[in-house]
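Listed next: structures, encoded as structure tokens.
Every read-out reported here was derived from the displayed coordinates using simple, explicitly stated rules and does not represent laboratory data. This structure is a prediction, so every number in the text was calculated from the model and none was measured. Cβ atoms are built from the backbone, for glycine too; each structure is taken alone.
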Structure I
Amino acid sequence: MVRLMLLRHAKSDWSNINLRDHDRPLNSRGWHAGELVGKHIAANAIFPQLVLCSTALRTRQTLGCILPHMNSEMRIQILRDLYDQSEGDYVDILTALGGSHTTVMIIGHNNAIQDTAIELAGSGDPELLAQMETKYPTGALAMIDFDAPRWSQILPKQGRLTAFYRPRHLEVVSS
């Protein structure tokens, strides 16, 4: 079995209109949400073995928020290919991984994160599936499990959505 964790970067700062999109940082709400997601991952011991992160500043800062809560046996790859790509590109990156990592997290951007989740998740809690399809907010994390033993064997709609966490709801739970 392989598990995919799809994390959309936390809320970014739009106050400086002179920044390129790639260089936008997190805003204060984004830093807080990233911390909540990291704590939630640690509290539930759902650690990825490999993190694939976009090169954009806001995705790297989101990674920085969750890193203090991760175990030390995790590999990280920063990939330009995750910036400004489509769901097909994310799936291609996953299927090229082979089988050395059973739990992989992608920290990326919408629309690719949401589209990838929708493309791959064919079953799971109908309410969570509907929420994910309707809105995949910044800082949201979907977990999709596949019966396939290797990433090269994952297929569209063959994954099972096992969780969909949104920072707003984590705030309520942790208060």
Structure II
Amino acid sequence: MGKKKQSAASSDNKQPASCILPDLLYLGPVSATSNAVFLKRQGITHILSIGKSPASHVEGIIYERLSLTDEEDSSISTVADKACDIIDAAAAVKGKVLVHCSAAISRSPTIVAAYLMKRQGMTLRESLTTLVGARAVVSPNPEFLKQLADMEKEISGESTFDPEGVTSSTRLAAFSAQQGKS
């Protein structure tokens, strides 16, 4: 009986989206965008959709949408630059942004990783470790990982994470193993 109570309490504490940067940035699935109680409680002022827009909108929230498909031939650079500008604009007015895609596994985490590198000065390794630490299902597709590594090389001259051979089944171990190398 104690386990049932503990399990129920754990599920009650489960958040619809994960905080990535306190007072600024959240990552979650599209379902989080319609949870008005959560959005208000966290002070979310902006929702950035990567892909499809949410079906319903919550009054008082500013919505932005950037198109990106979760396919091998999709380029993240233009979307990442636009997303950085949108997040920066929200930050300038002390807003909080929820970035989402369908499930917050590949597209939106990729864009948040780019933001963490471009605007917060994190390495790719640090950004992936931060994202997986906050949301364990994060798993950018292999091509997105390669593009993030290339982006890091453009920013700092080197990449701290080798995306070769990382699959969705090995990503947690790969990102966790990278954490110890900081």
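As an exercise: Cα extents along the principal axes in Å, calculated from one structure in I, II, equals 43, 36, 34. Which structure is it? Write down the numbers at each step before the final one.
Values: I: 43, 36, 34; II: 46, 43, 28.
Comparing all candidates, it corresponds to I.
A value of 0.50 was computed for FRET efficiency 1/(1 + (r/R0)^6) of positions 30 and 166 (r between Cβ atoms, R0 = 25 Å, to 0.05); which of I, II is the source structure?
On the way: I: 1.00; II: 0.50.
Of the structures listed, the value fits II.
When distance in nm of label points 7 Å out along Cα→Cβ at positions 54 and 142 is compared over structures I, II, which one is greatest? Intermediate results must be reported in sequence, preceding the final value.
Working: I: 1.5; II: 3.4.
Of structures I, II, the maximum of distance in nm of label points 7 Å out along Cα→Cβ at positions 54 and 142 occurs in II.
Any idea which of I, II comes out highest on mean count of other Cβ atoms within 10 Å over residues 14-21?
Working: I: 9.1; II: 18.1.
Comparing I, II by mean count of other Cβ atoms within 10 Å over residues 14-21, the maximum is at II.
Please state which of the structures I, II yields -10500 when helix-only ellipticity at 222 nm (-39500 (n - 2.57) for each DSSP H run of 4 or more, over all residues; to 500) is computed from it.
Here the read-out was taken from I.
Please state which of the structures I, II yields 32 when relative contact order in percent (Cα under 8 Å, 6 or more apart) is computed from it. List each step's numbers first, then the result.
Values: I: 32; II: 21.
The correct label is I.
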